[in-house]
Structure 1
Amino acid sequence: RVSRRYISNKINLLVFLFFSMAGKSKCIWPERIGVCYGLNGDNLPDPTTVINHLRSEGFTKIRIYEPNVRVLQALQNSNIKVILGVPNECIPLFALNQDKATEWVQTYVIPYARNVGCIAVGNFIMVPSDEILHNLHDAVKNISEAISKAKLKIKVSVEININFLAAFDEPEHATFSDRVTPYIQSVISYLFDQKDPAVLLFNVYPYYAHINDPNTFTLPFALFTGQDERHSPYQNLFDYMIDALYNAVNNDPNIPDPKSFDCYVSETGWPSYSDGCTEAIYFNGETCNQNLINHVVNETPQTKIQPKEVYLFAALDENLRGPYVSDKHFGIYYPGPGPNLQRKYPHVPN
């Protein structure tokens, strides 16, 4: 005859095992969502603390803007993949010198190749920026050749930014500006000529589109909370901007058919504070991030693009980032002492 104590002990054991397994399988942030990890602060936790915390919260992908050995080493014991950035200032050198591009790959990519998923050449290249744009194609080519020579299957890509467009009043008819076209054509054509499907990185900031033109792009449209009939069939500014960027590529007659490329949203976010913008508040940051997470599994209305990966900007508030005050307040975590970062938005994701 089985005693009550025996049954009670068995039940307690099963309960313990259930919650133990639940804890081990915890995945809070959706798999499609990554985060941009910047280091522009003098109060930031060490990289091992940050990476361990991101792992504990379920992140499997991050983006960094330049090689940082401490970050790359911290990633080695994780399942996190990284988009590794080539800084803008390196682009002219790598374009002119294959050996320097190869040396960079040997130093920062090969030892950490297990965790490197993509290399992003440049970040937020502003127009006009002729020296960087003029050298972008050759830098991408030389980095790609160094990757190929090392027999690594790592994608090389570039950002496509809204400031590259002539206008995007109608996403279907978006085109690159004359200032950008000759440079970006050659880079994208090179990427599309490779054997594997290309990756293009889209920076998509409804926040900036709204504050730069609030009459055209309303706050509800930017926050995923209200449709604007003027922009039908679009229900939000995020999709509107993705389709504009995609169509700028697709509408260029000198770029090969881009049907097979993967779209990553390499940056998107909303600041929680600014000294002169009433839209940069905590509530809007929380609303935008949660609605974005809910939305990214959907296709865009016109081009039917579904971003394969989406990177929130940024992991941490960075007190040395600029030039604007709002730039310091895009983080989803507050930097602080101890092994656990403090969530800025405790209920995101829910």
Structure 2
Amino acid sequence: MAPLVSIILPTFNDRTYLGATIAAVLAQSHDDFELIVVDDGSSDGSDLIYLAAARSDARVRHIRQANQGLSAARNTGLSLARGELIAFLDSDDLLHPDFLHALVHTLQAENADVVVCQPDVFSDGQQPAFTQVGTGELVRLDGPQAVGALLRGDIVTNVWNRLYRRELFERLRFLPGIYHEDLEFSARLFPLTHKVVCIDARLYGYRKRSGSILSTPKPKLLEDRIQVIRLVYASLKNAGMERELATELQAMAIKHLGYYGMKDLVRSPKVDWAWFDAMKECLVKECGVTSAGLKSLPLPAKARKWAGLALGPTWLGRIFLAYQHWRAHRA
């Protein structure tokens, strides 16, 4: 008999954390699930962890493949999934014991396509608090409202704090070979939904690691920031939502490129001025953002300041960026 939920857990050289992550899944109060561990070519002995778990619990399935990246590993998990519902879990994160119970109950009671909970962010070496789990209040959104919430950041772009109906993945897979893949994927998924329910409860423990991929700027990370914005715009244009959500799209692009992208440049060993110019061109020519238009967009003060300097006179933006880079690396 097929399980109700398939939890897809990609892993690559995360032996230090994998055991605790698997244990958090097996300790779920809702036990009608399968855990699919996709080993994406680990070389650190991670297989010893999931093989031991599979021997002691038949709900644990596993497959090993040559290293292809996170998106490909998730796609492998989707091809193996037997459950009516799908969840994703990163191999260094943790779950509240009632994560599945709360999300399954809400999805079924509300007849929702997707249920989203809040993440509980904790530092490496610590444990998620999970003591202040929120009010449990529900927010109900239709497809366009959910897309708007995603673009505004009311719903985090990450795919792991959610429970999905399997039907959403019939023609939907992750795009391999890019960073920031969760934003790109979510921009294709949410337009397919009719009802998304958000729970005010922190049930997913997200481990913040200083050495993680996205915290270590590299040229491809920056290149893919621009590519993902283009893909998001294309997805929402294809869904007929580009005009309806024009303000939210511009604000998202500014935060993703003009703020976080600029921050990546500051942390990089060397400022990539070609990327700075390409970022500015993308915002102005492709996203239709202007320096004057920033005032009317819903943006945090810091993002507005950084984006304003990025979109202003090129010489001023370069001076600001060079100064910020010098400050960050002078020690």
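We did not get these values from a lab; they are worked out from the coordinates using the rules stated. Since this is a predicted model, take the numbers as computed values, not measurements. Cβ atoms are built from the backbone, for glycine too; each structure is taken alone.
Of the structures 1, 2, report the one carrying the highest value of volume of the Cα convex hull per residue in Å³.
1
One of 1, 2 was used to calculate Kirkwood radius over Cα pairs in Å, for residues 96-255 alone, giving 17.1; which?
1
Given a computed value of 0.15 for FRET efficiency 1/(1 + (r/R0)^6) of positions 64 and 136 (r between Cβ atoms, R0 = 30 Å, to 0.05), which structure among 1, 2 does it belong to?
2
To test your reading of the models, identify which of 1, 2 gives 0.30 for FRET efficiency 1/(1 + (r/R0)^6) of positions 80 and 152 (r between Cβ atoms, R0 = 30 Å, to 0.05) when calculated.
2
Of the structures labelled 1, 2, which one yields 2.9 when distance in nm of label points 7 Å out along Cα→Cβ at positions 112 and 248 is computed from its coordinates?
Considering all the candidates, the number was obtained from 1.
For distance in nm of label points 7 Å out along Cα→Cβ at positions 208 and 304, which of 1, 2 scores largest?
For this comparison of distance in nm of label points 7 Å out along Cα→Cβ at positions 208 and 304, the top structure is 1.
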